[in-house]
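There are structures below to look over.
No lab work stands behind these numbers, since they all come straight from the coordinates. None of these values were measured; they are calculated from a predicted model. Cβ atoms are built from the backbone, for glycine too; each structure is taken alone.
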Structure P
Amino acid sequence: MILFNLEIDLGNSYCKWRLVAAGEVVKRGVSQTQRQLNTEMFESVAELAVVKVKVCSVVADAINQQLSALVDRLWGVSAEYFKVQARCAGVTNSYAVPEKMGADRWLASIAAVNLYAGQELCIADCGSAINLEFVTARGVHIGGYILPGLRLMQQALLKNTALVSSAASRADLQLGVDTQSSVANGSLLMAVAVLEKMQREMQQKEGLLLLTGGDSAVLKDYIEGDDVIYLPELVLQGFAFVE
């Protein structure tokens, strides 16, 4: 019998997961956190022998409890939630109170340092928010920035209007020809400008800019260079280093 580990990245917008056996990813899935946190999200793997479930969560306790109950019902195991620490897997946390850092930001930093040891790094996790984390070549997390993501920027501008926010995938860097496209393209322009600045800072240090998160699939097409690396599952990759 093949035994599987289930790794889950539970964010405010999406729940991303992958099934791992003997160190190899055999299946992946994604669903909206608020709408599909039920047995359907794991329907394709519900009958498999899942023996460990590892979770990186930034959502409210009530949603975590729903997930824990679902995992117990499907496989009879307890979900293990990743906790932020002052030091883990060769990475030192910069926060005065480490537990205040988002678990996804910390796990992504751990993955980055272990995948690119000895490099100056900027990790850009582009999801509901754009989280920018800076880690030195010695594995010290020295701080970062948190900015609104593409959709949050659009929603902030279009709030209380009759307009519907454009999907990030439909935006480009052309001049908008109406309010909707101007907002969508302007939001994309701001995100790209920030990432280009981060890239320049890393170039001065001969470091790397790592792109992850849902909107990185869009943003990666606007940031060029061998020093920019697209890693859509960076948070989940971190689990390999925190056993």
Structure Q
Amino acid sequence: MSGTQSLERAFLLLRVIATASQRGASLDELRLAAGCSQATAYRLLQYLRRQGFVRGALQRGRYVLGYELFALGAQAGNASALRERARPVLLRLAQRFGDSFFLLVADGHQVLCLDMLAGTLPVQSYSGAVGGRIPMGVGQASQVLLAWLGRSERNGILAHNAATLRLDYGLEVQRITASLPSVKRLGYASGLVDKRLPGYTGLAVPILDGDGQPLGALSCALARPRMSDARREALAQAMKEEVQRLLSALNKPE
């Protein structure tokens, strides 16, 4: 087995273990997922374990992700200090409105949740938790990120995700694209109703760099009946103000 193949299989094992959550994945499950022998899967697991990327689960014979991945992920998610500087922003907004607030970034054809702070009211969200991913095109954060991307890049992402958006969420690319001029004019997005979470809505504002390119998005989620016109206006104003504070903090010399 070549070094490249070993590396690919090791990454595959990590992804399978990640989907197994707290229960962990067994050696046999990992062997089948990687399409390799038990000996090969075991050897790769032991290497990952020595590096701290995998550890034993509470249930004997099963494996969960190691803490080294958490440490690396924290550094990756804070490469530009965005996550660190955005944390107080999420805290202030959650305390003021009682809703759940999220920091999300574009990652290829997906949107990645870098951080979140739950409010006092229970809510469902697309990303679910820190590290959660959703297809670009789903949710209000996707709308603001897409609105400020170049047309060619945006069209490529939506074309790639078109089948998933239609089948899993009931969203058509044309509907998403048609919403973007309004998003850019208003400076925020309120999301599109889909079949996955029809009872929830939210609002997102972009975090733009000096060239007008999206660094990420601030987003909130709440039950649809709570989103009155007055609340939408208050959220939009407060979140835009917080983005300006965040950008000032990011641009401040260390």
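Distance in nm of label points 7 Å out along Cα→Cβ at positions 120 and 152 computed as 5.0: which structure among P, Q? Please report the intermediate quantities before stating the final value.
On the way: P: 2.7; Q: 5.0.
Going label by label, the one that fits is Q.
Where is Cα Rg over 2.2 N^0.38 Å largest, in which of P, Q? Intermediate values should be presented prior to the final figure.
Values: P: 1.05; Q: 1.12.
Looking at the calculated values, the largest one is Q.
For mean count of other Cβ atoms within 10 Å over residues 24-31, find whichever of P, Q sits highest and give me its label. Write out the running numbers ahead of the final one.
On the way: P: 13.5; Q: 17.9.
Between P, Q, the highest calculated value is found for Q.
Given 5.3 as the derived value for distance in nm of label points 7 Å out along Cα→Cβ at positions 72 and 200, which of the supplied structures P, Q does it correspond to?
Values: P: 5.3; Q: 2.9.
Matching structure: P.
With helix-only ellipticity at 222 nm (-39500 (n - 2.57) for each DSSP H run of 4 or more, over all residues; to 500) derived from the coordinates and found to be -16500, which of P, Q does the value describe?
Working: P: -9000; Q: -16500.
Among P, Q, the structure yielding -16500 for helix-only ellipticity at 222 nm (-39500 (n - 2.57) for each DSSP H run of 4 or more, over all residues; to 500) is Q.
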